[in-house]
Structure I
Amino acid sequence: MSTLPSALQAPPSAPDVLGRCRELVRPALAEAVGRLHPWVAEMAAYSFGWCEVGGAPAAAPGGKGVRQALAVLGAEAAGADGRAGVPAAVAVELVHAFSLLHDDIMDGDATRRRRPAVWKAYGTGPAVLAGDALFALAVETLAATPGGPRAVRLLSTALADLVRGQADDLLFAARPFAGPERVTPEEYRVMAEHKTGALLGCAAALGATLGGAPEPAVAALDRAGRHLGVAFQLVDDVLGIWGDPAVTGKPVGGDLRERKKTFPVLAALGSPAARHLPELLACDARTEEAAALIEEAGGRAAALAEARARTAAARALLTELPLAAGAAGELCALLDFLVGRDL
């Protein structure tokens, strides 16, 4: 045990916080998945990186565990033991996995975390079934808690927003890069808050709810998580164009070749310097030119500036709340880590 006074101890790093929360949540998450039909449970375990097709144990790369960490920290911020937030962490992790299974099918993405996506490994129908089972299991998990009705309402609201965001994202793909029907940066912000921010905000709010926090604190944590979600999505957009493939697991310029309406592209299109960008985006062989023009037109800088502004807004909400000091510090460390990663 450290002999330093707690005020003089360095706060845990964000990776340490994520690791601590994953270790706390993993047994309950595994127990929940184990209640599913064996075949569906195998697909779920495969999606989490716990097994190979057929059920052989594996240690494949999993997600960072951001949402489950926010749930645990939400409970701790309310002054409760982190274990109070575990059911919330399990529920949001199950919903996140459900959304990824269905997203990969809708987007036609064949890989997830450097492995075949569940729909490629097991088939489209089975992957849809597994996603549905994870969603149902998430609701069941929350309904069994003492704060079940309130918690399920929070999750339902987040899911409705997530669906709205996904619907907008799919519709964006059919809209042009130029002209009156083009996607605007403001439309993108709203989509990102729904698609990515809603579940991050819900995670922190659910943890706080199960930890006994009052309604104003729960609402503020939800709002902070939504800001974090937009920032997280914007950083993903930057990495999708300029990120190191060894780190991101995606090819250089992959988002440009797929003609995704990401924030750096949309922001750059508002500049006269990017008048030739639509024609570059239409040609797979000119992605490097397109990336350079997006940066020259200010798209990269605009995305990062927006991400920092959203992070500052989330931090302001956290500092205004009467949160338990340790959890508040860890939440802020998580903000900086997620927005500053690999840039």
Structure II
Amino acid sequence: MTTAAGVTDPPTAVEVLERCRTLVRPALGAAVERLHPWVGEMAAYAFGWCEVGGAPAEAPGGKGVRQALAVLGAEAAGAPAATGVPAAVAVELVHAFSLLHDDIMDGDATRRCRPAVWRAYGTGPAVLAGDGLFALAVETLAAAPGGGTAVRRLSAALGDLVTGQADDLLFASRPWRGPQRVRPGEYRAMAERKTGALLGCALALGAHLGGAPEALTSGLDRVGRRLGVAFQIVDDVLGIWGDPAVTGKPVHGDLREGKKTFPVLCALDGPGPAARRLAALLEAGGDAAEAAAAVRQAGGRRAALAAARTLVVAAVDELDALEPATGAAAELRSLPGYLTDREL
């Protein structure tokens, strides 16, 4: 946007995400069309492009954060935006694959205000669709110039994602208090693998395909990982207090399901009576609204948001130190605040 003084303002995060989605959408659609028709329908349903049975739809889809990071990674290396499209398609396919499997593992019945794929099509078909998306991601990336090295980087990120998911599932069996309880630091390490690895990989893959030196590629990976942890923490806040019309999930849903999320763990880490009361409520499976109030009273919400904002500042500082190409730097700076201040 150009001001009255003739100065061009940097694009907003919404504009950046829309530009990148528009660029990537044809290639993403063409990739999905290569799948088996039934598997492709489930993938299209997951992306919000169709209803069960294949009728066209315009259901809410994701924001396209990962694909935008891949495009911006290429631009940060001084390459044209289109150079990052294969990376954007690959990471978006991997993200969709992980969501399909996550919803099954977590028993989440809804995703983006619609039945999750496993509820709409069945558990077995949803697993198959996830596997198809994963295979398609590898095929897409391998076919790009420099794709061999890029696939190795994607594989490493997937290894981190699996490790993070395993830790997250194991957290469920640990107690709410005592020496075996989950500490906030453990959760952050899990979130860096489960969520941060793919955001870092998206930036790094785009930069790699754009011909960036390893120092820039690895630095952008670190930036994305920090943003990923911040993103996960904010998701956790929304999982307790978010508007169901925005999150697509019931209010207090994470507490009702007994999930060990970052605001809860921060609240339990305190020494006061509010933390002890919260632990007793959680152990007894008490009222979710009462537990949410106890998390807030014990400082869990405040501590979580403070941690997310600290991570964003660190990510932006590192980004500035890397000195990416000017246009990409401005657009990358627009994203962190948008990701961490959404609907809070």
| message | Computing distance in nm of label points 7 Å out along Cα→Cβ at positions 25 and 321 for each of I, II, which one ends up highest? | response | II
| For distance in nm of label points 7 Å out along Cα→Cβ at positions 193 and 273, which of the structures I, II scores highest? | II
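Just so you know, all these numbers are worked out from the coordinates, no wet-lab data involved. None of these values were measured; they are calculated from a predicted model. Cβ atoms are built from the backbone, for glycine too; each structure is taken alone.
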